[in-house]
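Since every read-out is calculated from the coordinates, none of them should be taken as a lab result. Since this is a predicted model, take the numbers as computed values, not measurements. Cβ atoms are built from the backbone, for glycine too; each structure is taken alone.
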Structure P
Amino acid sequence: MPSIATKTAEETNGANREALRGAAVGSSKWGFIAGGLAIAGYSLSPIYRGLTIQFKVYIQMAFMTCGGMIEADRRLRAFEFDQLRQKRQLRHQAVWDRYETLHDREAKAEAEDAPAKVAGAHQN
């Protein structure tokens with residue numbers, strides 16, 4: 001795996017933005033899930049109703065923190081995969097461009113040599 005020093009500032013900032021977006025989405029999504037479970041627990045479970053408000057808040061925060069970390073990691077991995085795919089595509093394009101340049105040069109050289117060969121064949 002390449003070191004962090006090989007990454008540009010733009011890539012690093014993009015990764016930061018994507019991780020932050022993932023953390024916000026994940027914590028919101030898991031917060032809603034935990035809220036739904038809290039409502040169900042409050043209406044169905046006397047044990048949950050007996051918990052202190054501090055512990056209920058802790059449970060809610062634990063769900064949100066865990067969800068934020070999971071979603072941020074997932075988005076960061078997807079961002080890294082996309083960056084690697086784009087770099088690979090640029091490398092392949094550079095190789096293809098170099099091949100086309102060499103091929104065009106050879107074709108041009110052959111085209112310039114063709115009249116000389118034809119003229120030489122007519123002289124014999």
Structure Q
Amino acid sequence: MDGDTPSPATEPPPPTAFDLPPELLSVLPSDPFQQLDVARKITSIALSSRVSALESESSDLRQQLADKEAVISDLYAQIDSLDSSASQNLHKLSVVNQEKESLLKENASLLETVNKLKRDVAKVHLLFCD
């Protein structure tokens with residue numbers, strides 16, 4: 001190899017190989033270690049931004065979860081209230097059905113008594129009217 005020409009392994013790749021705009025290439029340091037330091041800083045900024053975005057999203061999701069848990073808690077309270085109300089109404093229905101049965105029996109008994117009294121009145125009427 002020629003002493004004037006650097007070896008292909010140490011030669012930097014042409015700038016167009018990385019699809020970087022010329023404006024960006026013009027501000028990059030020429031030293032590869034400084035370029036790596038800039039790349040590390042850019043990566044750090046990108047990671048920091050991504051972590052921040054993920055933390056924000058996580059916070060939003062936690063808030064949504066808390067909101068949904070509050071709705072669920074309210075729904076459970078409504079279920080408990082409706083269950084209690086249904087239980088009370090079933091008890092009232094049972095009492096009313098018992099009262100109905102009792103009134104039906106009393107009505108039947110009174111009807112029987114009225115029929116007996118009508119027969120007695122008819123007998124008395126026959127006895128005195130004849």
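The figures follow:
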{"read-out": "Of the structures P, Q, the one that 3.49 was derived from, the read-out being Cα Rg over 2.2 N^0.38 Å", "value": "Q"}
{"read-out": "With helix-only ellipticity at 222 nm (-39500 (n - 2.57) for each DSSP H run of 4 or more, over all residues; to 500) derived as -30000, matching label from P, Q", "value": "Q"}
{"read-out": "Which of P, Q yields 0.25 [FRET efficiency 1/(1 + (r/R0)^6) of positions 19 and 107 (r between Cβ atoms, R0 = 41 Å, to 0.05), calculated]", "value": "P"}
